[in-house]
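Once you scroll down, you'll see the structures, which are given as structure tokens.
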Structure 1
Amino acid sequence: MLKNIRIVLVETSHSGNIGSAARAMKTMGLSQLYLVSPKYLPDEQSIALAAGADDVVRNAVIVPSFEQAIADCSLVIGTSARLRHLQSSLIEPRQCGKLAIEAVKCGQKIAIIFGRERVGLTNEELLKCRYHLTIPANPDYSSLNLAMAVQLICYELRTAFLQTTPVSVIDNSVMSPQHLATAQELEYFFAHTERLYQSLGFIHNQGVMSKLRRLYQRAEIEKNELNILRGMLSAVEKRLISVDNNS
């Protein structure tokens, strides 16, 4: 089941951090590592610091964009230390573990995203995550390196995996994977929404779209619901074209 949980590292600056993160993952039973545009590809230092988890490093999936790393996932959780504007979607490591394991037991694919060592994830990337994960460290000294953060989250994932009883797929709080819209499908919908709303003059700044993203992310939209929403957008577009042609 843990194979359906991927750890995604975005634009890592040091190859050694890839190996250290892989070691942290393997000790907790995780193996799916995705690398988004790493500054340096896995090398001898990565293998050395992996300390026996070199199989995780060698099998890492390297992709050029954040979107490709999460495209087929139904649950995307982004980590960040600066989340004051995202309180409604904020979770801590223990809750993250429980949410992820409940989802994975229903067959969903989950991505947990760790940002750049110095600056973390961008606001745009955070908006593409359903939940936002923060580690409640000492406010006077909250410095965690990348591998430490990965280790802590992977520990909570394993703890939840060992303790959580099977979740029924009938449970309304967790949809089956074939029913939930994927990150890529949601991105198509958001692009469609923004394009139409701009043409209607409804969106004048990115703040509106950011709020709409958070709203739809919280809703855990199913594929058939998303099809209805996109059908509504298309119907409005056709109506606009008809009105223009008759003018």
Structure 2
Amino acid sequence: MHVVVLGGRGAWPSADQACAGFLVEHRGFRLLIDPGYATLQPLLARLPASAVDAVYVSHGHPDHCADLQPLLRARVLSDRSVPALPVYAPTGSLGPLLALDEPGLLDAAYHLHGFTPGDAFDVGPFAVRTWSLPHWVPTAGARFSVAGTTVAYTGDTGPSPLLVEVARDADLLIAEATYVDEIPEGHVGFLSSAAEVGRYASAARSRAVLLTHLWPGTDPVAAVAAAQQAYRGRVGVARPGLVVDLTD
């Protein structure tokens, strides 16, 4: 299994990279996680739209799902023989996005699988287990496991004891770290810091951590240092084009 980073920004894309988005590949199966703002272009630089096998969306905020809409357009308008794309998302979270286009245009492009955060299901070869995490809208943290390897992904989240379960013994924890340490008033309880990620990654014994969703302008070196105050494993920051190979 390997993970390709499409972007690592939170809230909005910067001039140099997209919002947080990831392509997880295992033996030819390509799972796209959180196709937020500006993730489609780096995805298409790597493979055609028709080569994506499934999409997982953690929640309905546009910095995590907006580019699903042009991805579906790219599939259905370029080749109507491409099979419907399985899309997994919390029930009801994608309604506004999927309603943007003219009625019926994208109907054949996707098959929507709504789930309740806390559900478990399979996506291609991946066994997926989800947890409901605190955010402004229903949000699912998840573990994607195949052949003894696990990638854990928090999506966006405030503090929760469930984060240790999400991250437990993960080969790679991809964790939202919007802020370095202090979280501003109004975002407390709904977003995370790199310092918090370090604490729960240490408690969960995650094997490696990739910080993502950094607020534009955040110093990545400071974010890594904050996580390493409590966590002694490998810590990196999501940047476009980074490939993490988890093959034994």
Structure 3
Amino acid sequence: MTISRTHIRRGSLITAVLALISSAFLVLPANADPVPFEDCPQGRFCLYDGSGGSGTRTDVAEGAKDEQYAGTVLSVKNNTRMWACVYTANQYGGSLQTVKPGNADAYVTDGVRWVVSSYKLVPTRALCFTGYERCENGDVCTFAERGGRGAMTVHVPAVDPATRNLGNSYGAEVAPKSVWNRTGKHLCFYLQPDYTGTWTGDDKKTYGAYVVLRGDSITIPGTLAGEFRSHELVNGTSECQ
């Protein structure tokens, strides 16, 4: 009799547990809300035109870049192994946001949209702060912003008919704030478009040229940034005007 009563109690307990499990399943919603960004595939950087990973999704591969992104972006998911660099202006200019591997980010703050105009995926976060890599070997490239960011101008050296200088003369539309001299010659910058002009350094000395050595990339000092109007290529720095 004792054995029989014990079996009955166990059977009743199992029946009760099964009933609870069944009732739990019955109260689950038929269509649960999706987890934000869960649709972003592995190895992709996903850009959404809605907040919180909603709306239309655009996927780009690891290492992708776009200097003039035309779409609307309100949120992103970086499902790659690289850092995502997101900029408010074309050509990696303006304000910058960085998204580490595996993270998501949103671009609406207090109802104001943070415009995404360009992006790139790079191996390290430090590379988000520069854009020098766009300059090809053998070129002189000047940039509208510090660190090689912003609009880039590639200068094709020409011999000036009057001065015979090998270089370029340009106006305020170029206004270089950083430069990469990827040539085999040294680079002499001048404040005037005719390869002349002087400036005073922190040491109070007067100089006729600002020199960028062959192979060097540099952000031009604040007092001179955006002020140069010509440059020439020379074999030795003593050849600068």
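Numbers at a glance
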item: Comparison of 1, 2, 3 - label where distance in nm of label points 7 Å out along Cα→Cβ at positions 56 and 232 is highest; result: 3
item: Per mean count of other Cβ atoms within 10 Å over residues 64-71, the highest-valued of structures 1, 2, 3; result: 2
item: Test item: log10 I(q)/I(0) by the Debye sum over Cα atoms at q = 0.20, 0.24, 0.26 Å⁻¹, for residues 128-199 alone calculated as -0.76, -1.04, -1.18, pick one of 1, 2, 3; result: 2
item: Origin of the value 22, where relative contact order in percent (Cα under 8 Å, 6 or more apart) was derived from one of 1, 2, 3; result: 1
item: At a computed 19.6, 70 (Rg and Dmax of the Cα atoms in Å), which of 1, 2, 3; result: 1
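Any read-out appearing in this document is the output of simple, stated calculations on the displayed coordinates, not a laboratory observation. Just so it is clear, the structure is predicted and the values come from calculations on it, not from any experiment. Cβ atoms are built from the backbone, for glycine too; each structure is taken alone.
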